Structure P
Amino acid sequence: MEIPSKVSVFNRTLEIKGKAAMLVAVSDTYYEIILDVQGRNHTVLFPVAETVLIFNEALPAATADFEVER
C-alpha cells in the first residue's frame, strides 16, 4: 500500500457510502483523508474502528511457482 493513495470511503456515522477520497496518513486510531465536500478539499480524520477503505488500485495477481498436492 502506497500513501498517498486513492480510496473509496465508507463510514456509517457520516453516512458516507463509497465516496472517492485520498488517503494521506494512517495512525493506530485514525485515517487522515482528503475529502471533497461541496467542491472544496477538506482534511478529515476517520476512526479506524468505524471506517472501511477500499483502495482503487487492485493488487497485482500473485502466481505461485509451485503446486500444492492435496
Structure Q
Amino acid sequence: MGDNIEPLKNALPGYLDHIVNGRGNMSASMEHFAFVLQVNCGKIIRLEYSTNPTDFDNTIYGKLQDQPCP
C-alpha cells in the first residue's frame, strides 16, 4: 500500500477530517487543478491529480476502501 495519511492530514488541518478511522475519499476539481484521493487502513491507496480535470479519471471507486486491513 501507499503512504500514511496522517502526515497529510496534519499538513492540511481540517481539510481531510472526513477521513475517519483510516478510511475515506475525496475528489475535487478547480479551474487549474483536480485530484482524487482514496484512503484505506490509514494508507493512501489512490492519489491522482492534474492541472486539467479531463486528463484523468477522478471517479471514486467505493470498493477500493472496502478492502479489509491486513
Structure R
Amino acid sequence: MSNLSAQRGSWDLVQKEETRLLRAMPVQESLEQWFQLQRAFEWQLQQTAELFASDRRAALVELQKRLQCLVKG
C-alpha cells in the first residue's frame, strides 16, 4: 500500500510540474500545440463525435463562460 501512496505522490509532482510548464508557455505556442494535436487526432474525433457530442458541448459552454469572465474582468 505504501508503494501506491509513493506513486500517487510522484504523480502529483509530475502534474504540478506539467501545470507549471503549461502556464509558462506563451499563448501562441500553446495554440500551435493544440492545432497539432487536433490535426493528429481529427480522424478519431470524427469517429467518436456522436459518443462525446454532449460532453464537448458542455466543455465549450464552460470555456465560453471562462472567456467571458476574462473579457469582463
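Any read-out appearing in this document is the output of simple, stated calculations on the displayed coordinates, not a laboratory observation. Because the structure is a prediction, the values reported are computed rather than measured.
Comparing Rg/Rh (Cα atoms, Kirkwood Rh) across P, Q, R, which is largest?
Max of Rg/Rh (Cα atoms, Kirkwood Rh): P.
Determine which structure produced the value -32500 for helix-only ellipticity at 222 nm (-39500 (n - 2.57) for each DSSP H run of 4 or more, over all residues; to 500), calculated from the coordinates; the candidates are P, Q, R.
Structure R accounts for this read-out.
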